[in-house]
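In structure tokens below, several structures.
Values in this text are rule-based calculations from the coordinates and carry no lab data. Note that the coordinates shown come from a computational prediction; the quantities given were computed from them, not determined experimentally. Cβ atoms are built from the backbone, for glycine too; each structure is taken alone.
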Structure P
Amino acid sequence: MIEHRLEITDLDRRIWEEELADFLPEQLYDAHVHVYDPTHCTSTTDDEPTEGVTWWERPVHLMDRTALDACYDTLYPGRRLNYLMMGWVYRRGDWDAANEFTAAQTADDPRSVAFMLTPAAFDARHVAETVDRLGFRGLKPYRWWADDENECRITDMLPEPLIEVANDRDLVVMMHLGKSRAIADEENLADLERLTRQYPRVKWILAHLARCLVAWPLEEAAPRLRDIPNIWFDFSSVTSTDVFMAALRNFPHDRIMYGSDFPVDLMKGQYIGWGKAWAHLTEDMIKQMGITHCDPRPTFIGYEMLRGARRAMLNLDLDRSTVEDIFYHNAVRLLGINH
């Protein structure tokens, strides 16, 4: 089996050696990573309009624990890893098979945990029984499984009967927020205020720093968001130093966690913002620009994410123990893992 097809260039090696190797702690807890078997996907090209149903095959076709470890050995050599794993968010899939697969990847690692994919149509009893049987530590809803994938509210993605299951079992919810203003949307803030009050045993991870790939939504939301209890953040796929600065200045450092968002961050490119928008600048887009005045080759999104984190942490003069907490200990504490 080909575990991955990562192409490491001399530019990638230079960025790793000059900027990242001495910065990245030796022990990592990846609090946002996807594992998957593409045979569980039932999408068609009509269901996956952006890039079709084969995009996740680049550069990793099947992402099991072995392939995941191999990707880390290639991109981040010498690191020790534990994981918070979720299945991949196909638009359509055999979710029960995908959840079985995810749970199996953590079976031999007591410090790694699995979260359950929970489409909005799932029955609460089925979720509760699956959590109990497979030992899931959290739930993973997604906006594609709501009726309006762009402007969905939190309870459109995760209906309250499923939140009640999470509350009864002290689960964590990995939430990728919807709406064009992300966390700055009034309904998202109001929902988090109400849900954390009504379901106080649920812990929430707001993925991608509350889905802020640019800084302005986080800056706008911070005065209210910082007062909401039971909120944590992972910074997977965030590449902007400004976003890291906004997060580190406004929220407790023990609530911020590293995540890779593999397979996404194994792709090359950058996230860019303009006006009130943001998007993924892909490797193909960069090639079409015909840049000749400098080296135009992109590096891995994962490297760009770590570059943004490093700049912000150095600018704020974070001590080494705080950096190590963000990359490992904060997730361990949230998930209640024994050292």
Structure Q
Amino acid sequence: MIRILLGALLALAATGVAQAASRLETIELASKLVPSPVKVSVLLPDGYSASQSLPLVLLLHGGGGDNGFLSQMRPTVEAAWAARDLPPAVVATPDVQRSLYMDYRDGSQKWETFIVTELVPELRRRYGLSTDRSKTVVTGISMGGLGSLRLGFDHPEMFGGLAALEAGIEPALDFDDVKMRNRFQRNDKFFAGIFGDPVDRDYWKASNPANMVLANREKILANNLAIYIEAGDRDMFHLDEGVEFLHRVMWDHGVPHEYRLVRGADHLGKTIPGRLRDGLRFLTAQVLDPPPPDTSFAPQKAVIDRLRRAMGVPDDQPRPPLPSTEPRP
């Protein structure tokens, strides 16, 4: 008993806040789309009731992880609730193995389809969650960041926003342009298992987030998908290069987003909880509980608008194109 109490006190000291009376549970879902049953960890906020129609936050684990990732991130989520960086919501993490959150080329596993057609509807039904896209967001780290991009870009009609942390993506539009520097943790056998053997170049291209932005741009804009991407500039897998590449593609093609390069941050370590908090703040401010529009500078903006128009600059002036859709040397 003393050891348990000491552990609880240490946990409180680590988070710096009083822990909320949240509840963590694990459910299992049967499916014919993926290896079954799928374990899903679910974190319910203090005072949870199925009658509240709470938001859903999908928190996706990285490569080599599983649904236990939510237990690791529980103190961070609870700290976000305590500071009101995140409103009361149900947070869920499915165990998708090392699937890249993909539908496999051979059809043997369909993880993206499972999440969209079975997991999200079941979580909404079981926990009485809101079905509004403005109350449904996705975030994750590494492979989970990739999954967040994939789900958001493919299904902006379902997800109001995404926050992709250190997403496991490559800085290229074509598979043959991917350098070993940017995929050494994923060997040829790994790619063949998901994208076909030999790798189906067209299938890889259609599943690559930068290409997904180009293909789905109009749908992403029409749904006003809120997008947050970030990476550490010391990422041991060089994922900052892939995230920077994606940022440039979105910038050049007029897809609004927020991008952060975290100075001195690696792929693992003590920066992760704070970076997840930043992502949750973004999703709250942009999607789950946005503040009213800022009109405090309206008179000054009106002056600048008149000046711009007087100089012949239209309101919808596009950004000049930049040569940024080529891999960085």
Structure R
Amino acid sequence: MRTAQVLAVAFALACTLPAAAQDSYPTRPVRLVVGFGAGGPTDIPARMVADKLGALLGQRVIVENKMGAAGMLATRDVLAQPADGYNLLLCTHFESINTALYKSPGFKLSDLAPISLIAKYYYGLALSNAIPADSFEQFLQYAKQHPGEVSYATIGAGSAQEIMARQMEKLAGISLNRIPFRSGSQVMPDLIAGRVHFYVSPTIGVVPQYQAKQAKIVGVTSPERLKALPEVPTIKEKGIDYVRYGFLGICAAKGTPQPILDLLNRHIATIVAMPEYRDLIEKGGSLPEASTPAQLGQVIAQTVDDVAATIREFGMQQE
């Protein structure tokens, strides 16, 4: 009888320990891993979220930029760690693209535990001042007159920038020259200097250069003109039915305890509602938006559907 009682008490204690650990989360700093370079359109929002989340959690949230393989190094890194909420991923459309682009990306989307969106954004068609064109129509005319001479920047093979540039080539009947870069922060100096001419970028990544007249934005991929760029026309206005958006979210690894996911979701919703965060995102031409984990999961799945056909059409799938 005594042995049975001891076992029962031990079992009860074992069951309460994980709950107690979750209640005290976090007891040490948390990592937020970003798959792209510092200072870029993914890094800037990530750092503000990390700062605010750290204050709400009572522990530091450290942003770690882990560039390489179109964001896959960051994804694999987070998924290789214990699913305990101490390793978070700034998840983007790249996770979806990579599972469609690569036959063996090293992870499945089901390995992720979506927590919340933090922003949706549209893309700006950024053009170097070295190209003598001030409008979308003039850009297309110049590109048609100089086939293969206008270069465009991509970030990794099969990136959203490459997919959309290829789609634009097809829809507009132009031929461009692809120049690969490792990160968005590396693109801007070359775009400003005229060493690369065209860059399809999240608007937050090119608005500062546009406002400083260091580069032009000849169109945006939103369904309507953006509040931050009211003078810039949409591609749809120009007769090309082309609307595309990207997203930023926070994810963890599958198996992370639900109470931790719920806590993080509540805190992220609080951060997204903060005026200073909304101001940062809106000034860049993006939309601050939180979500439920299920809603972020739906966005991730929809992104796969949006890019898979183009990847097949252009034979872009890789090993």
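Figure out for me which of the structures P, Q, R the number 91, 43, 30 belongs to, where Cα extents along the principal axes in Å was derived from the coordinates. Label of the source structure: R. One of P, Q, R was used to calculate FRET efficiency 1/(1 + (r/R0)^6) of positions 147 and 227 (r between Cβ atoms, R0 = 30 Å, to 0.05), giving 0.45; which? For FRET efficiency 1/(1 + (r/R0)^6) of positions 147 and 227 (r between Cβ atoms, R0 = 30 Å, to 0.05), the value 0.45 is produced by structure P. Tell me which structure, out of P, Q, R, gives 25, 19, 11 once semi-axes √(5λ) of the Cα gyration tensor in Å, for residues 195-282 alone is calculated. This value belongs to structure Q.
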